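As structure tokens, here come the structures.
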Structure I
Amino acid sequence: MKRGILAALIAASLGLAAQAAGLPKPSAELKSFTLESISLREAVFRFEVSVKNPYPVPLSFDGMTLDFSVEGHKVVKLATKGGFKVKARDSKTQSFTAALEYLAVAKAIGDYASKEWLQTRIDGTLVIPIPKVPGMSGLPPSVSFDYKLEKKIPALKPRVSLAGFRVEAPSAAEVGKALAKAGRKADPDKAAAAFKDILAGRKPKESPVDPTEIDLPLEVSFTIEIANEAKGRLDFEKLGYELAINGQRLVAGDSSRIRREGGKTFLEVTNRFSSKSLSEEVRKVFSDKGGSFSVKGSAALKVPAEIRPDALPLAFEEGGAFSLK
């Protein structure tokens with residue numbers, strides 16, 4: 001009797017094992033892996049995964065976990081942003097992103113500053129929890145998929161500064177045109193003298209008009225310096241920029257007036273802004289002989305085809321203090 005029960009239990013176990021082995025499982029195919037973009041502080045990777053759900057119930061799960069190693073040194077473990085849901089008996093493709101901070105990489109690599117390119121390895125894992133499915137027994141609690149990926153990133157250790165900031169004083173004729181356009185009756189010569197004093201950091205003897213009450217174009221010039229203390233090359237032909245001083249946006253545009261000296265890139269800019277932007281905070285730059293700045297930049301970097309077949313987007317926002325000389 002006992003032998004018969006034991007035989008029945010063994011047969012049932014073997015049957016369940018066979019049933020579980022024959023059950024369908026989700027699939028997860030890595031469709032693409034790219035270096036999406038960089039800033040001066042991080043590199044952003046994009047992963048595109050296609051998941052097929054064979055079950056009559058939806059699947060929901062988080063993104064991927066990623067172990068980053070750079071030049072053979074373990075750096076950080078990250079989780080991608082965003083998860084997704086796949087409908088019953090359906091397929092869906094989803095993109096995930098993860099950002100690797102250059103500061104973490106620099107701390108892990110002793111000779112970081114001597115590097116031009118950084119060999120980056122990513123051990124990624126995607127775990128899909130399996131829900132209870134009516135009529136299906138023996139399903140595992142989850143299935144996982146592992147991916148081993150490699151990509152080179154440029155080595156960056158940046159420092160951004162602003163130099164040569166100068167605003168040209170307007171002529172009496174230019175001030176006169178702006179006064180006439182605004183319908184203001186004031187002496188153009190006295191108003192031009194007031195502008196000259198403000199831009200020189202002096203208190204005007206007379207103030208025939210508030211600069212913010214007329215729309216007078218003022219020419220500004222400056223140089224954005226990007227120094228890289230590592231060996232990665234910032235190879236671009238044009239930089240889009242937006243400059244703010246003392247917290248106020250001043251000018252935006254793009255410039256291809258670029259020169260390079262060693263690990264430094266100099267972007268020379270000439271632009272115009274309206275006198276309406278000469279707020280008290282902006283005027284303090286001239287009276288204090290300096291202030292704070294922030295600059296947003298964007299460019300398309302030339303990189304080897306093995307890293308990316310097209311240009312690599314660069315976007316950054318940096319800031320600091322600057323002085324007038």
Structure II
Amino acid sequence: MNNRLSLCTILTTGRTGSDYLQCCLDNVPGIITLSGKTYFKNFFKKSSFENIKNSKTKVIDEFIKQYENLFVADEIENKKVNLSREKFKEEFLNEVKNFELNKKNFILSIFSTYEKITRNKIDEAKICVNHSHSIIETLYFLELFPESKLLVTVRDPLSNLMSGIENWKKYTNGATGQSHNYRYTRRILIDLKFAKNLKVKKHYVKLEDSFTLNEKQKLLNFLGVKYSENVNYATYNGKFWIGDKLSTSRTIDGTFNKQVLNKPIKNFYTNKDIICLKYFYKDYSQFNYIKKKFNFMDKLIFLFLSIFPLSYEKKEIFSKPLEFKNYYFYIKRVILFLSKI
């Protein structure tokens with residue numbers, strides 16, 4: 001384990017290309033990353049790490065059990081990994097044999113071991129890139145490693161919301177309901193606010209620019225590694241990634257799927273929806289997604305329109321008119337919008 005490695009973690013703000021970003025870093029010389037997301041805070045709690053850390057075998061057995069997505073397959077991410085869990089366990093135990101486990105060296109050892117049984121270029125490594133994904137896991141990782149850098153993936157908030165509602169509804173066969181609509185509407189804003197308030201070195205990656213040469217160069221410069229053509233292809237352990245199960249279109253060669261940028265929002269939202277949502281997501285103006293300069297009249301219009309259901313909320317409520325929680329989360333959404341006044 002190289003304690004001199006720099007660290008970075010990825011935070012997403014919804015369906016904004018964080019998995020694509022991680023996969024683009026998979027084969028870049030100097031970067032260590034895993035083949036999927038890891039929720040270390042959740043792992044330490046669920047495994048009772050502090051109680052079992054003196055038994056390194058128990059710890060790694062528990063990790064392998066909880067994170068089969070790194071070794072066998074990741075259904076949602078559409079990845080068939082096929083790595084030897086026995087080899088990983090053996091290499092990990094050899095890695096940690098000369099020191100006592102704590103949370104920090106455990107995480108670093110997981111990355112180091114995974115690198116050794118996949119790309120095996122540990123001597124070239126300059127930085128570990130974790131995919132913490134959520135606010136809770138990102139905050140936890142940064143508390144453990146306050147010197148870590150942060151990558152934040154962003155996207156036009158209206159396209160983000162449309163994708164998060166449409167694709168999850170299709171994937172779950174309509175089982176998500178108004179609770180998902182509310183939580184997703186909220187997280188797009190809350191996740192960005194969280195990222196903006198963090199006092200760490202950060203770099204925002206806009207999905208719409210994430211495939212361009214200029215953005216790739218800025219990304220690798222931020223991470224402190226030399227530019228490599230490999231960053232243009234999304235892979236996991238060297239295999240091309242075709243996109244997750246929620247995606248409705250695919251690429252087979254690891255290149256960016258530009259079809260995700262060509263879905264018109266007016267096929268999903270009404271004009272009233274767009275007026276409301278642009279005001280609600282006005283914090284995204286720093287990325288030029290929301291270009292309007294809002295005035296007092298805009299605030300009054302937003303105040304009035306916020307009370308009424310958005311078009312996708314109407315569909316949810318009318319499809320299940322006796323579902324109490326749909327009304328409950330609609331009211332919560334109204335309160336959320338009014339809090340922006």
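Where a number appears in this text, it was derived from the coordinates with a stated rule and is not lab data. Given the structure is predicted, the values throughout are model-derived calculations rather than measurements. Cβ atoms are built from the backbone, for glycine too; each structure is taken alone.
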If you work out mean count of other Cβ atoms within 10 Å over residues 93-100 for I, II, which one comes out largest?
I
Comparison of I, II - label where distance in nm of label points 7 Å out along Cα→Cβ at positions 85 and 181 is highest:
I
Taking distance in nm of label points 7 Å out along Cα→Cβ at positions 69 and 261 as the quantity of interest, name the structure among I, II where it is greatest.
I
Computing FRET efficiency 1/(1 + (r/R0)^6) of positions 125 and 301 (r between Cβ atoms, R0 = 41 Å, to 0.05) gives 0.85 for which of I, II?
I
Thinking of I, II, which structure, once Cα extents along the principal axes in Å is computed, gives back 118, 47, 31?
I
Which one of I, II has distance in nm of label points 7 Å out along Cα→Cβ at positions 61 and 237, as calculated from the coordinates, equal to 2.2?
II
Can you spot which of I, II the value 16 was calculated from, given it is relative contact order in percent (Cα under 8 Å, 6 or more apart)?
I
Re helix-only ellipticity at 222 nm (-39500 (n - 2.57) for each DSSP H run of 4 or more, over all residues; to 500): value -14000 computed from one entry in I, II; matching entry is structure II
